[in-house]
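Take a look at the structures listed below.
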Structure P
Amino acid sequence: MNTGSPFGGRPSLGSWVTYGLGSENQDLPGFVVIKDNDGQVVNGECAWGTGFMPAVYQGVALETKGPPIKNLRPPELITDDRQQAKLELIDRLNRYHTASHHGNSELEARIRSYELAFRMQAAAPEAVDLKSESKSMQELYGIDEEATSVFGRNCLLARRLIERGVRFVQLYSGTGSKWDAHKGIEKNHSGLCKATDKPIAGLLQDLKQRGLLEETLVIWGGEFGRTAMSEKGDRRDHNPTGFTMWMAGGGVQGGQTIGETDELGLWAIRDKMHVHDLHSTIMYLLGIDHTRLIYHHKGRPERVDMNEGHAYEEIVGNG
């Protein structure tokens, strides 16, 4: 769902988007990832990595506990002049090493990360400070309620980052495969739905009232559904052959349902969309022709859709 391939080594969707569109704020990362707990995402950082593209396009994961960005502030004993001198020395050493190691994207990304981190010291503290939000705004996202506080905080943080020009923000719900309900599905899904429903509604309402929803594409979904039949009575197995995702904003016409499963909800039978089609459609909604956004790797022209996806242009409707 992130890369279009079950194998590691390909760029994530967020990396393709930042590669194609860049970032509107040079003082913040262009691609940010926020988890709702300190659990492990399947395949780890590969889910927001750049694969064969330069490492500078990889996602920046914010912390789930404490300050979202660690070590943003230098120790009080370190003066600005001392820090500046240190950074300049590191930069000279990195560039000297880079001169004899052309094509090392990790080193180039390291150099840029130092530069970005320095700029972030001025911009990031304000961006991630939710205390400046009104009480009514925090209540809109459910931050005042135990069940919704974590995901609500993440949704509000996502809005603040989008508002400040961060190009791609990816939120994880149930980090650590908590949606993978092979037992007690009713209790499992009820709790996770309760934790996310109000924050999501708050995010959409907030984006709309700020005039941001028209230019912000919101996508919600997972990488598989659940089977129509039960598994040992109170659970459901994986179902990658027929499941639903929804989109809002970003030019998508609301109130429409695209596609259909069979009467059991097991197989997609009409207007089926492969993951490659989904990625191509997302690019289309962002104003990118997925057939022209190419990165050459080992002589092969690579695309986000692995050269086989189709954009579903009808998603914008007739309006």
Structure Q
Amino acid sequence: MHIVSAADDNYLPHFCAMLHSAWLYHPHARFYLLDSGLSENNRALLAAFARAQNIDLRMIDCAASLITTLGDIPKRAHYARLLIPELLGDHDRVLYLDADITITGPLDELFATDLQDRPFSAVRDIELTRQRDSTRQGIAFEPTYFNSGVLLIDISRWKKLRITEQVFQHALNYHQTFYLSDQSALNAVLLQNYREMDQQWNFFKFHEYDAVTDVHVVHHTLYDKPWRSAHAAFADLYKFHRDCTPWPFQPSAEKSRKTLKGELKIARRTLLATLGVRRHRRWLEDRRQEAQRLSDEQRMMALVRAKFADPALKRAREMVRQRAG
């Protein structure tokens, strides 16, 4: 199995957590990291970590190639996956995973997917993302608009359709209109020419958790990311994997509840004095609705945690103990 990801220094800790989670389920897989801007020190740390864990990891420098091709286009690192057919052209197929992913189950079934003569497989994105990108690009995307965070790629078919060249050209011409950089370009060029796969292979629609029976790939994309919020459903699982790497999780200091209450009291008094009672009441209602939304989201996160995250964390801990023993 060939698993590919991409990262620069900013996303290296997240990639390393993903790498650890994937390696637990696939210790004999070959991993590739498309280096989109790593320091020499971080490359050395990552290489030492891979050797210590006996992970078959190969790093491929593609930062210069992205600069040459895309110039000063923002977020060039996001386009690194488009270089896969050129850099790994001797493989029949590869599995691309974003760095902000955690593996929670075996990937064999995904890797063996029949692509039905399509260049890759992917999972549909949420409706809001589709609408926003349609508006930004002026393209009436179909409901099958996909998320590019997990791609099972048929190298030969991709090359035959000249996808990389088309997407790069579209990016050079229209990147100012993109909502999500490479994903926007891929959807514009490919439209519906891909094999759709089940959410279990790229789970980020947490609000649909009751319709999902199993999850093997978690994508930290839609709701609070686990390195930003302790309330995120998969926060404990993410932290567990990251703590097994050279970049252990460092939680940011949070304001105490007492401090927040004090600041809120001051804000209310200020608003009353400067905006008047009517506007203040409107502000209070907005605050109430936001509090309700957060409460609903936290309740959903708790259900997702109980159904998927906690069992996955238990499995990961046991697998680490078995490897150590």
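Here, each number is a calculation from the coordinates, and none is a lab measurement. Treat the numbers as computed from the prediction; the structure is a model and nothing was measured. Cβ atoms are built from the backbone, for glycine too; each structure is taken alone.
Some notes on this structure:
- Computed -14500 for helix-only ellipticity at 222 nm (-39500 (n - 2.57) for each DSSP H run of 4 or more, over all residues; to 500) - originating structure among P, Q: Q
- Taking distance in nm of label points 7 Å out along Cα→Cβ at positions 14 and 302 as the measure, the highest value among P, Q is held by Q.
- Here Cα Rg over 2.2 N^0.38 Å, for residues 54-229 alone was derived from just one of the structures P, Q, and that gives 1.02; the source is Q.
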